[in-house]
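Asker: Multiple structures follow.
Just so it is clear, none of the values below were taken in a lab; they were calculated from the coordinates. Just so it is clear, the model here is predicted, and its values are computed rather than measured. Cβ atoms are built from the backbone, for glycine too; each structure is taken alone.
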Structure I
């Protein structure tokens, strides 16, 4: 299936119920309140409550008249998502399973590390890319998430972090560039100076590289960091690992990285999940080194175990370290990521998959 046909087949975000407040930008809030006969400054107050203070209810908005809060409450919910289950890990990772208004579920994760607190968010219910090592796409893609559903994940995780987030990674369930329009608006809201005001260099979007979605994202003007889910540096291997990534052309994926660096000045990361016997050989490392250039680095991620594919596993520690060493010897900047949250099924999609299957 071509990337264009696959993207066209993804159902739009059509949950039941009215729009959540988290997807309104300041101009939209000003119009909403003008229609209710309110002064423009009320919009700034409302935006601050939703986006800066992460208010979860109208009751918290004490500088808004009670009558206005009641009127707004009848029109738009503050939150369209609720925490169904919370799963804290022994290593500090916390995974949330969120319930959506149409009965679907989605996952997001808080990853604390040193002085950093990172929110990992999802962009779709399920995923159409079908990576063999990822639970997100085990039952395909259901629909795109709305802007509100994207932004609310960050606010839920911000509360889990005690009100302080330092980074956002769009690396959860789904292919972000199959949901570019909603993603672009959500990122703008999260970077807004009257909101969380998170800098672009503290946000990373991870993609398998669908060409049409990438072109749209490049044209959006976003200057966030980009991570390309490569996972193999030979086309025949990548096709097996990432069967519907949009393209298996390694040169084309390298071209996307070049284009992003040229436009934004941001170094690009190639993500590489190491899987025993599939992409962890010396030859694989040499091929990967040839793909990398001066402005690219590699995230090596030993595979998290997933229940639906018990035969797949991470390489041994010695094999992993040799792979990293071979890259470094060839001048590649390598970040070896340790596994996090195994005891709470922190790999994308596992909680949702187990809940949908009744496990």
Structure II
């Protein structure tokens, strides 16, 4: 059983790819949304509150995120709130489950408690979806924590996480560099993008939150790129950008591998799954105007890892943009990304957890 949560798309994206890989290894998979396990409308309310906070009062999310990370009593209260999902979690586990994988921190808290108390006897793995590790990601009862970089693993171990393994990120196989100029041209045609000129793909998560419009202005003023903005589920942002004429706004995109083939550079504000997907596609990535909370901590971890370039201000954004278009970032990022992708398959580590250690 893989327990994710429908907050944004990153947790579900990782869960879906892990499920695909584990099915290839012969496992039957059940995908569960943690928010559906909470009583009544609490799960839906948490999703709405989180989206609203990021869109309307992002500074308050940063304060809450930091407080939860630093103050044990507050993080313990969050764990108790998550524990309201325990009855439905136990029911969902049933009797035939061989292992449980969590891609969401509150689910890891509940599963860790069940494991510590002996209610759950099957092994539990947590896949750390972020490059940075918040304290709520770590639960002493979880058997193994899968980290996608040594920087992430070091942070998890510093928080006392047991069984930390460095694995490759859970990225679908379609994310690969474009094979030829013809493939790039086909990708641009697929999304009705200009055949000529440089394109900067602006990514801000599935909810497209943050200072996206300011980023568009600061990219467009250079005259060297046309911003292409994935607005995801943010219909209001799409309407505003369509009226402005400064960029090419797109709605929800199901075929991100092809869209990445059309791009010359990615400008990202959260450092999440789509950032890793861009790296796997061989597109240089710049992080800029990152969202508060996990966006800021992810960028710090990514910067430390050497995987992406971070622009702290508009001047540095323009410098890095020129460097990316001149292929000065590509070799460094591809080398770091190759090391990332060469790590062990997380599905193999999970399978070994199920099968147990060799005799």
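Asker: helix-only ellipticity at 222 nm (-39500 (n - 2.57) for each DSSP H run of 4 or more, over all residues; to 500) was computed and gave -10000; which structure, I, II, did it come from? Don't jump to the answer; show the numbers that get you there.
Answerer: Numbers: I: -10000; II: -14500.
It traces back to I.
Asker: Another question, then. Quick check: 1.00 is what I get for FRET efficiency 1/(1 + (r/R0)^6) of positions 119 and 183 (r between Cβ atoms, R0 = 30 Å, to 0.05), calculated from one of I, II. Which structure matches?
Answerer: Numbers: I: 1.00; II: 0.05.
Here the read-out was taken from I.
Asker: Could I ask something else about it? Tell me which structure, out of I, II, gives 0.70 once FRET efficiency 1/(1 + (r/R0)^6) of positions 87 and 231 (r between Cβ atoms, R0 = 30 Å, to 0.05) is calculated.
Answerer: On the way: I: 0.70; II: 0.20.
Of the options listed, only I reproduces it.
Asker: Tell me which structure, out of I, II, gives 68, 45, 42 once Cα extents along the principal axes in Å is calculated. Kindly include the intermediate steps, with their values, before the conclusion.
Answerer: Working: I: 68, 45, 42; II: 61, 45, 34.
Here the read-out was taken from I.
Asker: Computing distance in nm of label points 7 Å out along Cα→Cβ at positions 23 and 335 gives 3.1 for which of I, II? Mind dumping the intermediate values first?
Answerer: Values: I: 3.1; II: 3.9.
Attributed to the structure labelled I.
Asker: Please state which of the structures I, II yields 21, 16, 10 when semi-axes √(5λ) of the Cα gyration tensor in Å, for residues 71-166 alone is computed from it.
Answerer: Details: I: 22, 21, 11; II: 21, 16, 10.
The value was obtained from structure II.
Asker: Name the one structure among I, II that mean count of other Cβ atoms within 10 Å over residues 31-38 of 14.4 was derived from.
Answerer: It traces back to I.
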